[in-house]
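Rule-based calculations on the coordinates, nothing more; no lab input. These figures come from a predicted structure and were not determined experimentally. Cβ atoms are built from the backbone, for glycine too; each structure is taken alone.
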Structure P
């Protein structure tokens, strides 16, 4: 069977294009996140995978959980997913949608993991450097991992910068053992 992300990609692209064309990226983003959370619930997953329900009944049941909280275009999207048996992929669709949105808006989220808590001035300098190097708006999430000993690990999309003491020690050990 194909990878869930591969199966979800065309649906995420279609949702993204619809949202972009109607100038509703934030609305769709919020709706897809909510849909993904609900679709991941154990009881909801059982309903969505029940062979006793037709795809139309699955869509109606799922949509009824949200009432008027979702737009007509999002409801139509849910019906399309249900028709093709792809409602369980809502989590992947939501993640891919967010990736497309970040590319469109030229933004990225970076996770900065340090051995100790970092001051806001240092984080702001890091944000400015990342903006310059990545040519995107950057929002930073700060995390602390004492096992790094010192330094930092920065993850922004596919880019990983490991300047931690632990990472340098591992590289040194690897080169000695080679």
Structure Q
């Protein structure tokens, strides 16, 4: 049993989500993106974005809490990739505050997102990750995701070219 509770995000969670996003991206991408670009990630700039996403329900957002504190979040919905069937879900993003990495919060979020996608009728799920984000790749591979080797693509993140790959797995 996890020490974390997972629930749907509510508008007042927007600032906590923005804080987690900024700190987790800065930690996870420190060797992939120049420091000056990472230091430009401010939670206050993203709070409105997350509040709107929560209110609109796209993507669906769940938060992991420890007591009253939000320690992570996951956004998921149908796949945004062209040509995928309606039964293909996607983890749009999943982040945990760096202080809680490797404590089970990410797994609790993944389990809840998987259940949510299954409830939506999805039979498979995918996500995109930078090839050089070893920690995230390991986490998702432990969770049963497999790399789709022919899916690699280069994405531009603030002027930095990053090789990304799609991972996929069955939901059931």
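One of P, Q was used to compute helix-only ellipticity at 222 nm (-39500 (n - 2.57) for each DSSP H run of 4 or more, over all residues; to 500), and the result was -18500. Which label is that? Only structure P yields this read-out. Looking at Rg/Rh (Cα atoms, Kirkwood Rh), for residues 97-144 alone over structures P, Q, structure P comes out largest. When Kirkwood radius over Cα pairs in Å is computed for each of P, Q, the one that comes out at 18.9 is P. Of the structures labelled P, Q, which one yields 2.0 when distance in nm of label points 7 Å out along Cα→Cβ at positions 65 and 113 is computed from its coordinates? Answer for the origin of the read-out: Q.
Given a value of 14.7, 41 for Rg and Dmax of the Cα atoms in Å, for residues 25-120 alone, calculated from one of P, Q, which structure does it belong to? For Rg and Dmax of the Cα atoms in Å, for residues 25-120 alone, the value 14.7, 41 is produced by structure Q.
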